[in-house]
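Below are structures written as structure tokens.
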Structure P
Amino acid sequence: MDSLLYGTGLAAVAVNALTGVLDAGRKRMDLVGVTMVGCATALGGGTVRDLLLGRPVFWISDQAYLVVALATTLVVFFAVRGLRLPPRLFLVPDAVGLALFTAIGTQVALDWQAPWLVASLLGVITGVVGGVLRDMLCNEVPLIFVRGELYASAAWLGALVLVGLQALGASAVAAAWSGMAATLAARLLAMAYRITLPTYTERK
């Protein structure tokens, strides 16, 4: 499980860095700006999770995560620079990053003996905070705060699937893959069919 968690973590960092570059590129940022947005997107959620758990921050204790974030940012920047990209292009890799980071965050919290509800919410934090930082740095309202397709709720669904399957005796690996699949499926279906949560309205 440790090797799967480590490999998935590196993949999640790379995918989220990619979404940060694509979003920052639409704002026509220079290399420094794009690098900052890419790294914040890739590392932000896990950093907040580790600080809340009181554990060493993952990219400080193992700089491989930081190297992957920087390398992905630079490669994507020079690969797509000058191309005309669809405005919503980053949403699909963002959904993948959300699924990966949610499962990782939930599993890390469980490994640190966090209660199931806390672990699931820390999984959501791991999944969404990087995107919040990306949108704020790009001067946009974060996806999690606007009326639109399921986002944080999709992450929470995946986190609860992971926690529930482990509680029922499933292996950590099977639970992790199932949690990732649930988050990704919920997010992609929500985007495809415009599935949203009820919004607050005042009675006239």
Structure Q
Amino acid sequence: MPPVVHSFDPPERFVAGTVGPPGQRTFFLQARAGARVTSVALEKQQVSVLAERIDELLDDVMRSAEVDSTIPAVAPVDLEDSNPLEQPIEEEFRAGTMTLSWDTSDERIVVEVFPFTEEAVASPDQPEEEVEEPEPEEVLLVRLPAALARAFSKRAQTVVSAGRPPCPFCGGPVDPSGHLCPRANGFRRTSE
């Protein structure tokens, strides 16, 4: 059976957002076109890496002599989106593997998000040739113009950094009540 493809080319809105208080947040990618909304849950690190990789890819494309169109170096102000996620949030699946590419034919970033499956998890001692990716049941496919991709990246980085502040000594997250810092010999450090 072919996979269900949640395709947005281009979306009216593509953002990363969270639900819940810092330290207990659930991260989502959300795409919308008209009344159709697709929400995919993922980890904080996945959001961070996706935002970084989008910026890196756009920077590489900007330096390339093969691209005729203008790639913005920063997110255009008129595309900034600080609105909350669309409600109600109905999770389609939890993200596993993500791919990112540049389509030269229509000059768009292509983001593919595949669901997490236990079968796709490889052990460290397993040779790469023996890893067999299962056919996904669903996929989120988003094709973004460069300016919209920069705006997504900026918002995603803001969302990731809006969590608990890092401990200045160990780098771990500090809850409002503090945390047991390994660099403080067992004493509790607070965020103050």
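Looking at structures P, Q, which one was mean count of other Cβ atoms within 10 Å over residues 69-76 calculated from, given that it came out as 18.9?
The read-out was computed on structure P.
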Thinking only about mean count of other Cβ atoms within 10 Å over residues 13-20, which of P, Q has the largest value?
P
Compare Cα Rg over 2.2 N^0.38 Å across structures P, Q and report the one with the greatest value.
Q
Quick check: -25000 is what I get for helix-only ellipticity at 222 nm (-39500 (n - 2.57) for each DSSP H run of 4 or more, over all residues; to 500), calculated from one of P, Q. Which structure matches?
P
Across P, Q, distance in nm of label points 7 Å out along Cα→Cβ at positions 29 and 53 reaches its greatest value in structure P
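Upon calculation of Cα extents along the principal axes in Å, for residues 101-172 alone from the atomic coordinates, which of the structures P, Q produces 42, 42, 20?
Of the structures listed, the value fits Q.
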Output 24.8 (mean count of other Cβ atoms within 10 Å over residues 93-100, calculated) maps, among P, Q, to structure P
On distance in nm of label points 7 Å out along Cα→Cβ at positions 45 and 157, which of the structures labelled P, Q is highest?
Q
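No value in this document is a laboratory result; all are computed from the given coordinates. Because the structure is a prediction, the values reported are computed rather than measured. Cβ atoms are built from the backbone, for glycine too; each structure is taken alone.
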